[in-house]
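Multiple structures follow.
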Structure P
Amino acid sequence: MTEINFYVLANQAALNRFQLSCRIIEKALLNKNRVFIHTSNMIQARFMDDLLWRFKETSFIPHGILGQVDSTQNFVLIGCGSDAGQESDVLINLDTKIPAFFNQFKRLIVPLDIENKNEGRAHYRFFLDRGYNLKTYKLN
């Protein structure tokens, strides 16, 4: 069963959920996990792609947009729609909806900031009602 983790940023946090996702991705890669970032649309996918290029000057996160890069060479793929590409370990959901393919991942991460807390609550209830083990991490 997929492990579901919610990362909740405090209202006054200096980060937003996209920047938080970059930190989570960096940690996932250190643990040798492959990551798929699910976004609402291609504009958001391109935004994450750009953000990952600029995230840290001292590190490189091998990533690309699904269908535009070789998935065997990139440990982080970004996409939108109903395709999650090759098998990955971690799904980061930046979409407003829960993707139908979430259960093909070992772990689902839902980063929340002030802008999407209400969606996060609905997602939490969805998973809770279906018996998933949920973990919440509150961050400043």
Structure Q
Amino acid sequence: MSPLNKNGLRDKLFKLNESIKIIEELLGRDEVIKDNILKSSLYFNLVISIEIILDIGNHILAESFNKPASNYQDIILGLGDKGVVPLDFAKDNQKMGDFRNKIIHDYDRIDDKQAYEYAVKAPEVFKSFAKSFVEFIDKENIKN
């Protein structure tokens, strides 16, 4: 097992924090789903945030546990199995990658109402992942 790339992970966490702020700002606008530019920005930042969580998660699984995941759901569940995030939280969010895929691959069939409902919950979910990642990285610092 290789050591975690802590600087790279912290850079990704910084970008995640920026995306969360943008999502929260966009959700504060009544017209976000009606305005295609705002909606596109919302969807883009949701995808970026999910990608960051999946990238960090897979890096942790591969480098700290020698268990790289083969798909998005396995990343989230693997983080729960290894105690990086609470297992119930992982189970509740295991379909995160499916939402990302919907935006990327089924963009012409996105249900804006469902996407908005997901977006409303997303900042707190993303913050919880970030908090768990920081705690794990800090704990790994103590070991190294």
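Taking relative contact order in percent (Cα under 8 Å, 6 or more apart) as the measure, the highest value among P, Q is held by P. In this comparison of P, Q, the computed figure 2.0 for distance in nm of label points 7 Å out along Cα→Cβ at positions 28 and 44 is attributed to Q.
Quick one: helix-only ellipticity at 222 nm (-39500 (n - 2.57) for each DSSP H run of 4 or more, over all residues; to 500) came out at -9000 when computed from one of P, Q, so which one is it? Of the options listed, only P reproduces it. Structures compared: P, Q; top value of distance in nm of label points 7 Å out along Cα→Cβ at positions 4 and 108, i.e. the largest, recorded for Q.
I have -0.28, -0.34, -1.10 for log10 I(q)/I(0) by the Debye sum over Cα atoms at q = 0.09, 0.10, 0.19 Å⁻¹, calculated from one of the structures P, Q. Which structure is it? Structure of origin is Q. A value of 1.00 was computed for FRET efficiency 1/(1 + (r/R0)^6) of positions 12 and 52 (r between Cβ atoms, R0 = 30 Å, to 0.05); which of P, Q is the source structure? Derived from the structure labelled Q.
Quick check on the output: 102 is volume of the Cα convex hull per residue in Å³, for residues 36-115 alone, derived from one of P, Q. Which one produced it? Only one of P, Q returns 102 for volume of the Cα convex hull per residue in Å³, for residues 36-115 alone, namely P.
Each reported figure results from applying straightforward, stated rules to the coordinates on display, with no laboratory input. What you see is a predicted model; the values in this text were computed from it and never measured. Cβ atoms are built from the backbone, for glycine too; each structure is taken alone.
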